[in-house]
Structure I
């Protein structure tokens with residue numbers, strides 16, 4: 001699709017011999033857009049993010065990024081292209097400090113001046129991390145750990161940021177703070193994002209458009225407001 005930064009074309013992904021996680025998924029994300037991907041547990045949301053990141057290989061279909069086909073490109077090279085994933089469950093190096101986790105996000109960029117600029121940027125977004133910089137990541141609260149996971153991804157200077165359930169297991173006030181940061185990154189810096197969330201209202205509140213994934217298929221898409229008002233979303237995901 002013309003103008004798309006990311007395009008997934010008819011992607012099929014299977015686990016093992018017969019478990020089909022994605023069944024012909026197609027979607028696109030334009031540069032500067034914030035997209036929400038919502039759906040129930042087991043719908044295939046995490047599978048889709050891992051496939052875009054290069055952690056899973058599609059059985060068929062294509063993935064294009066900035067005009068280049070990347071479904072055969074290794075995951076580390078995709079990071080170099082500007083794709084970053086904040087995984088579900090944070091996946092921090094618990095024995096390393098906050099600062100060490102952040103520096104790992106810049107493994108492709110050794111310039112100390114650039115690293116310092118990136119650190120200052122993430123500390124401005126998440127001031128608590130500056131206070132915890134010498135603290136082991138495993139001792140952080142759930143909300144602080146999620147902030148660190150997002151900050152580590154931002155240290156790679158992504159053009160396209162994917163987030164998998166950033167509100168999972170976090171206090172509501174911290175969820176609000178994280179969503180505020182994501183909205184700021186989108187509105188003020190133009191960062192392109194793809195957000196996976198079971199918290200449908202929160203996800204759609206910071207997104208321009210959304211897709212609804214159900215048992216491995218896209219069943220609805222459209223502007224965020226339209227999805228919030230749709231009967232499908234209201235009944236299946238909002239309980240009203």
Structure II
């Protein structure tokens with residue numbers, strides 16, 4: 001219903017603060033009946049009824065040094081510090097670690113977010129990655145072949161050389177799966193250090209000229225393009 005994140009909802013439910021049709025519900029996995037796409041019944045938190053919030057779809061150019069979380073025990077700046085007061089609760093669609101930057105989607109449409117992040121529906125994601133060496137064809141091949149790291153097979157769908165200097169290079173790396181710190185861990189085991197990592201696209205959506213640290217709504221055309229891409233993956 002766009003009231004809060006799933007993890008936050010589970011905390012509220014287990015604390016006995018949520019009622020359904022006047023009765024306290026303590027199990028976050030308790031099923032809800034749906035009617036015409038809506039929850040069948042009255043849901044209240046702390047005695048106040050909640051209603052479905054209109055869907056919001058945002059795109060952010062996340063700066064380096066900002067964490068993708070609602071709150072941080074180390075009091076670091078979070079992506080929520082970049083949102084304007086009018087924005088209702090939204091959650092990040094996937095993650096970018098603190099040192100990474102670039103394209104990040106946020107929404108209160110949890111079903112849509114799940115379609116993007118679930119393994120069967122992963123859209124291709126492209127990253128521009130600066131590394132501490134002059135990349136050659138052999139390195140690009142090894143990135144695509146991948147390597148097992150702690151029992152997990154890490155690989156890239158694609159790897160291209162964008163440009164290079166005397167001591168470092170910029171690569172374009174494409175992923176079609178979402179594993180924690182996948183690029184950094186893969187390059188580390190290959191003996192390569194990441195200097196910068198910028199996500200530049202998710203499926204058909206590109207970072208383009210969105211300024212660092214700014215947020216805007218997805219256009220209707222961009223939302224439709226993502227939906228079409230997800231539909232193609234499901235076929």
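Details
- At a computed 47 (percent of Cα pairs over 22 Å apart, for residues 29-140 alone), which of I, II: I
- With mean count of other Cβ atoms within 10 Å over residues 21-28 derived as 10.9, matching label from I, II: II
- Of the structures I, II, the one that 2.2 was derived from, the read-out being distance in nm of label points 7 Å out along Cα→Cβ at positions 125 and 165: I
- Comparing Cα Rg over 2.2 N^0.38 Å across structures I, II, the highest value is found for II.
- For 0.15 (FRET efficiency 1/(1 + (r/R0)^6) of positions 69 and 133 (r between Cβ atoms, R0 = 30 Å, to 0.05), calculated) the corresponding structure among I, II: I
- Of the structures I, II, the one that -6000 was derived from, the read-out being helix-only ellipticity at 222 nm (-39500 (n - 2.57) for each DSSP H run of 4 or more, over all residues; to 500): II
- Ranked by mean count of other Cβ atoms within 10 Å over residues 45-52, structures I, II are topped by I, which has the highest value.
- For 15.2 (mean count of other Cβ atoms within 10 Å over residues 189-196, calculated) the corresponding structure among I, II: II
- For the set I, II, ranking by relative contact order in percent (Cα under 8 Å, 6 or more apart) places I highest.
Bear in mind that the values in this text are calculations on the coordinates, not laboratory data. Computed from a prediction, not measured in an experiment: that's the story for all the values here. Cβ atoms are built from the backbone, for glycine too; each structure is taken alone.
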